[in-house]
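Structures for review follow.
Here, each number is a calculation from the coordinates, and none is a lab measurement. This structure is a prediction, so every number in the text was calculated from the model and none was measured.
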Structure P
Amino acid sequence: MNENWPLTLPVAQVRIARPTDKLKEVEAFYCAGAGLKKLGSFEKHAGYNGVMIGLPGLPYHLEFTQHEKGSPCPAPSKDNLLVLYIPDQPSIDQVVERLTRMGYPETEPENPYWKAKGAVTIEDPDGWRLVLMPTSGITLV
């Protein structure tokens, strides 16, 4: 696998951002529940508060923002997914247990592929879905 970005697209970092009206709940879901880390945050920047979440030392981040006048963000479909590929079942089970205790139970995936491959799907506070996918038996690209 080539670990370098193509020279025609010299990207240094990837960040996926979306608005929410539930910033604190979303932060708790992805940090305390899923186990990702809060990498940074900001307040009152042009009317926005936000948090960056990800894996320390890696250039892949999630950013969630909330505008002072509201940032409604219903999930467009049940198939809008953040998929985390996890190498061992006990780690997946721990995340599922934490999120269930927080009030976020497993939900049926829209696409049956995920369940057939042993993945667990859980909705975040905004209805967007997190998929915890075991890496055993699949080829990562």
Structure Q
Amino acid sequence: MIFNIIGVGIGSYLSNAVGRSGFFSLFVIISVLLYVYSTYLKHLFLIGNLVISVLVALSIVLVGVFELIPNITEQNQTIQLIYFKTILNYAYMAFILNLMREIAKDMENMEGDAKTGMHTFPIIIGIEKARYMLFILSYYPVYIGILCY
């Protein structure tokens, strides 16, 4: 809770420093999502994995939001858009890679999660199907990497 308060405070400072006080709401939303994840969503089927992966991707998108958007002018709008799309590609890759990591971690902790009553991905669909889905997901970063370059 203390780190969330510190993070929201730093977010407030950063938002005011770039002259976009509305960006402060991003930090509040992220803080609320982290709290809800840690208290409730972690135990739900796939929702917790998706939320934490979205938060990882948002941490990359925030760089673009705070560095690029305040500096957009008529002259550099096209190049800034290209940079922001590149950042979005990195965020998408981070989302997929983190989702794969979360599923692999759930597979590793399957016995402990089952004892505590968690409804994780491998517990619901079975370890073999989860392994297969993880294998299928592992092709997305390669595919996206090929499309982007």
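Listing for the model above:
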{"quantity": "Read-out Cα Rg over 2.2 N^0.38 Å, computed value 1.11, structure in P, Q", "calculated": "P"}
{"quantity": "Read-out volume of the Cα convex hull per residue in Å³, for residues 34-97 alone, computed value 132, structure in P, Q", "calculated": "P"}
{"quantity": "Identity of the structure behind -4500 (criterion: helix-only ellipticity at 222 nm (-39500 (n - 2.57) for each DSSP H run of 4 or more, over all residues; to 500), calculated), options P, Q", "calculated": "P"}
